[in-house]
Structure P
Amino acid sequence: MKPALGLLVLFFLTGISFGQNMQLRQEALTLLERANAVSSPPSLPNLERTVTFRVLDSATGPQQGTFTRVVIQGTGRRDEMTFGSYHLLNVFTGHGLATVRTSNVMPPAPADVLRLTPIDLVRFDNEDVIYAINSSETNGHPAKCIEFNTIVGERTENNERCVESTNGTLAREKIGNELIVNSNFFSFSGELIPGRIEYSYGGIPRLDITQTMTVLKHSTPNVLAAPPNAQMRHFCKTYRRAFGRYMPQPKPRGGGSADILVRGVIGQDGKVHDPVVQRSERPDLNAQALSIIQQWIFTPALCDGKPNATNASFVLHFR
């Protein structure tokens, strides 16, 4: 699976162990490679992608948001996100990035929308142990569902990925507490894209996403013009990532283990600013997680040799 960003631990593996059936694993790899291929075009035209999403929050009631991406191939792209009081407008060109934003850290729901669209394509890694491929059904269509365990340290997750049999698309993923259901696939430039994505976490529906993609035949001259009052950022010629210097961990506690994913900005001062909880297995520990993260100190990232603020994600392990 794709690893979450945070404390980095490297495991050097000489091969796949756990007594796997290698023929079964190869069949699973072939199914997932096909799913990636049918949703990954060899080339794309100039395009506009429009996403509408509804956040299903029982506390505040449903909230609507939109995201658009205009791509001029070989020239640049324009992204715009609107969700409540949050607004982001980015224009990427060969000269750098022009950005206007109401906050340095994107709220959790829009961040998930960017992660899940146009489609969340993944791979199997060494920690994924495949034990069955079952015939099933997703969205009313026959599918092959790959059952596997993901083993990370002392923790084992029982996961599933389902590939539709007729068109080979990735129709369903159950990874840990996350459930992603892709449906209403449409064809665009030789790829199959889900017109609807439903996202749940911990058995609770969180997002209902719809999206369209259209060929951009006539772009307006100012589509890649810098927005008024935009902050201008250049691309780094040399870059060094931030390094942790002081990162206290949650103290051992009873009640089982839980992971909390936090996003924030590592500032030029090396401190974590504006942290938000992205995903949490124990919401009652969220406040403690945010308090711990704000104690962390980093050697800041360097852009062309100068301290540079950078967005980052952190996983806190409560044991």
Structure Q
Amino acid sequence: MDILVTGGLGFIGSHTAVCLQRSGFRPILVDNLSNSSLSVLEGIEKITGVTPVFLQGDVNDAAFLNGVFSQFQIRAVIHFAAFKAVGESVEKPLAYYQNNVGSLITLLQCMEKYSVRDLVFSSSCTVYGEPDTVPVTEIERIKPASSPYGATKQMCETILSDVAWCRSQCLRYFNPVGAHPSAEIGELPRGIPNNLVPFITQAAAGLRAELTVFGNDYPTPDGTNIRDYIHIMDLAEAHLASLNRLISQPTVDAVEYYNLGTGKGCSVLEVIASFEKVNQTKVPYKIGPRRAGDVVQVWADSSKAKLMLGWEAKRGLDEMMKDAWNWQLRLKNSADS
């Protein structure tokens, strides 16, 4: 069964491809390589024993995407391809609206043309903005987003709710981190990382002078932002569970929303402390000013995903930090050899 995975060589896409491959699906990976690398294909092959189908191209390119749909018997789509940095979206809002919203529209037009109804959509907890209460449930009031990135995810969810023929699962991620335990694939940010954990690992490896903690004067126990960090393999397994729900249950609602997190919030300083403890490695860091677009604290109530998808996060923060560091060491060793 062919499953189209857009952004398939990205952080979440590549780990989901591993889960799909091991579960008997054939992932058809599409990526424009703007924030990924062809080396990921080799990593997937080493883990699964199979080189996945890969086509280089942009989901915003209708001609390219039509070619993909005409070449393969696509049963369903998992749509990851998007820009994802909160801070960058504040600086480049038009690029985010064009890429994130435009690519979904192009994809849906192709899906409709080729009668592909089922879509697993990569959404985000940023759709909640600054939540009134935590943990956040799926019925939390959707407030104005704190960043253009969050606004694009809100718009995409609105589009999916209006497209009646498409059965979509909107998976609202919290903060995916870590790497595959084999250290064959992991997060590969281009340039300076926009996310906390790859910056921690790069600083610890001496690739960055130090990590900047954006603000220590928030109304939290230690003054730093609190997020719900989820292991990338837990997140990948959630996509498989969501896909299986669409395929096995033809009466599923036209659009469903699921929070994917551990249900536990960790502050920036707690993440640093966990990394230093499990890896016996210091992280050089300094306190800087707050960053535009950041919410104070958010973590998930994922009980709906457990009830409806039979999924829950299994891996803890220490395991996330250990796998992330092993991946960084793998990259460092490869660069040195």
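What the table shows:
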item: Of the structures P, Q, the one that -12000 was derived from, the read-out being helix-only ellipticity at 222 nm (-39500 (n - 2.57) for each DSSP H run of 4 or more, over all residues; to 500); result: Q
item: With mean count of other Cβ atoms within 10 Å over residues 41-48 derived as 18.2, matching label from P, Q; result: Q
item: With distance in nm of label points 7 Å out along Cα→Cβ at positions 177 and 193 derived as 0.9, matching label from P, Q; result: Q
item: Among P, Q, structure where distance in nm of label points 7 Å out along Cα→Cβ at positions 89 and 233 as derived comes to 2.9; result: Q
item: Identity of the structure behind 15.2 (criterion: mean count of other Cβ atoms within 10 Å over residues 73-80, calculated), options P, Q; result: P
item: With log10 I(q)/I(0) by the Debye sum over Cα atoms at q = 0.14 Å⁻¹ derived as -1.15, matching label from P, Q; result: Q
item: For Rg/Rh (Cα atoms, Kirkwood Rh), for residues 57-96 alone computed as 1.19, the structure of P, Q it came from; result: P
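Quick note: the coordinates plus some simple rules give every number you see, no bench work behind them. The structure displayed is predicted, hence computed values, not measured ones. Cβ atoms are built from the backbone, for glycine too; each structure is taken alone.
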